[in-house]
Every structure is written in C-alpha cells, then in structure tokens.
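Each structure below is given as structure tokens.
Each value in this text was obtained by applying a stated rule to the coordinates, not by laboratory testing. Computed from a prediction, not measured in an experiment: that's the story for all the values here.
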Structure I
Amino acid sequence: MRFKLDSHKWIFDKKHLGFVSINTYTDENLLSEFEVIESIKQGLLIDGHFGREIEISTLSTSVYGAINLDELEKSDFAECDNNQLEDYYIKYWSDKNWGADLEVFKRHKKLVDNYLKEINFHSNNHFFICQEWLSKDKYVNLNFFAYLVCVLSISSNKIAVITYGED
C-alpha cells in the first residue's frame, strides 16, 4: 500500500450515540490528481481503521460500515471546497429524523476541526459521502449503521480520512 498512516484519533460518545475516526496518511506521491476510487482500492476505507491501526492484509477491503466499496463510483462522492463541504454538513444535518445523536455529530465535527488544526493539516479539497444518500444497491447490510459519513481531505501528499458513524 502506498499510504503511510501518520496519525489516528478515535472519539466516541459515552452514551453510544456516535463516534468519529480521524486518520491522516502520507502518500509517496503528490496528490495533485487524486483518484478517489483508486485510493479506496488501495485500502483507505477499511472498517478496522475506525478504531486502530491494523495490517491491511488481514481485513476485507470491500466493506466500509454498511457500504459495499466494490459498488462505489466516483460520482457517489461530492468533490468540494471548504465552503461546499460546510454546505453538505448543513444539508445532512437538516434531516428531520435526527435525535439526540445530532448534537453528538456536531460536537464531533468541532473536535475534528480542532484536531486537524492541532496537527497542522489544512485542505480546501474534499470528497464527501454519506450512506443515506447512496442507492440501496450499494449497501452490504442496510440496518448495520444508523449513520455513516466520510470526508476525504487532500492536501499536497497528505490525506485525512474522517469517518463519522453510529453502529
């Protein structure tokens, strides 16, 4: 795998209303022409990375939360800058079906922003995906995760993989 894990942070809600995982990687190449699907095939989105560093070869690389990675296409990801990313969060949060976990999600978002500043990771190039906006044929197990959102942020030869979820 060409990506080297630089840092990992795992945050969870004590009432089990959600978690966030932040992994930052260095790539051996500049990421000026980042191909989201190729990077997924390289192993960036693997369930085991939510909570710990692991050997890639020991895990299936075809499942990410409830999402079947083999079914994803580039068009499933919204490529966006910082302002558009905030708009996607706001659109996602506007769903009327949120319960107490919405405030947990928002709190986790602030913690992610602070952590990325702390480790000096800055980007204006993101890929946003959430399971609720995907067609049902892209799921492995539809009811496994209450929500799952991923943001891939690209900066030079670094990438941050941010996963919000509740399982």
Structure II
Amino acid sequence: MKCTKNNIIQSLAWLRNGVCFSFSWLVLLGCGICYLNGAKTIAVITLLRLFLFVFGGMLLFCFWFSPFPFKRMRFFLRLTGFFVIFIPYQLFCLYMLGLFQARETSVVNLAVYFGIALVFYLICLMIDGFVLQKQGNDYTEKLMKYQQKGNCHDDQK
C-alpha cells in the first residue's frame, strides 16, 4: 500500500481518536482513584505525563498497525511487535507516573503485570482468530452463492 494523502489522514485520525479515547478513559479512572483515596485534586504534571504516555502508546500503535511500514505483515506479527515494544514503554511510564515504585516493586508485582499483559495479548489473538474465521466463512458462503448463481445461468443457455 502506498503512502498516500488519504492513508496519512486515516492514520492521523486513528491517532487522534485513540489519544482522545485513551486519555479520557485514564483521566476518569484517575479521578475515581483520587476520589477513593480522598484526594481532592490531580496534579497538572500528572495529567501531562498521562497525556504523554497515551500519546506515545498511540504513536506505537499507529506505527505497528498502519499500512505503511509493514504492508504485508500479518496481524499476529504486528501485535507481537507492538507488545514487545509497548510493554517496556508502559513499565517506564508507570514508574514515571509514580504508579510503580522502584523500592516497592517486587517480582510478584512484575509477574502479575506481565501476566495481565499476556492475557490481553492472547485475548487479542483469539478475537482475531474468531474474526478471521467468520470472515472466511462469509467469503466461502458468498462464493458458493455466486457459483450456484453462475451455474443457473449456464443451464439457461
């Protein structure tokens, strides 16, 4: 696929939509956590770091899933590449946001974190498998209908 103006606009739209959705969701989640912990405000620097975290994550997503750099790469390889780069990036950002503390992070905490990431990875692969299977079944059904329709026309000749 060529790098056209429409492809660039589509990728920028993905970036915008992803950043807006993710940032909004994380701010609402942060507000809920602050409320439960009794905090009355969220620091502006925390919001800025959160925005930069989301923006960087969406840049990685757009890089791996846009049609430019890897036009023939399958979803499995794209998802794997994304996770391999995103997980260390996410860990770094979680430390920068103060959600993980270097002194308090244990092997168990990291194992839980990686376990959750692995579960999300496997869920994405399963969803992709189901979607591909459904698309394959739809394609086969349409092909069979087309072939039956073509055979009817051959009988009339």
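A value of 1.06 was computed for Rg/Rh (Cα atoms, Kirkwood Rh), for residues 29-116 alone; which of I, II is the source structure?
Answer by label: II.
Which structure, out of I, II, was helix-only ellipticity at 222 nm (-39500 (n - 2.57) for each DSSP H run of 4 or more, over all residues; to 500) derived from, given a value of -6500? Before the final figure, lay out each step's value.
Numbers: I: -6500; II: -29500.
This value belongs to structure I.
Of structures I, II, which gives 21 when relative contact order in percent (Cα under 8 Å, 6 or more apart) is computed from the coordinates? Don't skip to the end; give the middle numbers.
On the way: I: 32; II: 21.
Comparing all candidates, it corresponds to II.
So Cα extents along the principal axes in Å, computed for just one structure, reads 42, 34, 29; which one of I, II is that? All intermediate terms of the calculation are to be shown ahead of the outcome.
Values: I: 42, 34, 29; II: 80, 39, 30.
So the calculation was done on I.
OK, next. Given a value of 13.9, 38 for Rg and Dmax of the Cα atoms in Å, for residues 45-92 alone, point me to the structure among I, II it was derived from.
Working: I: 13.9, 38; II: 12.2, 40.
It must be structure I, since only it matches.
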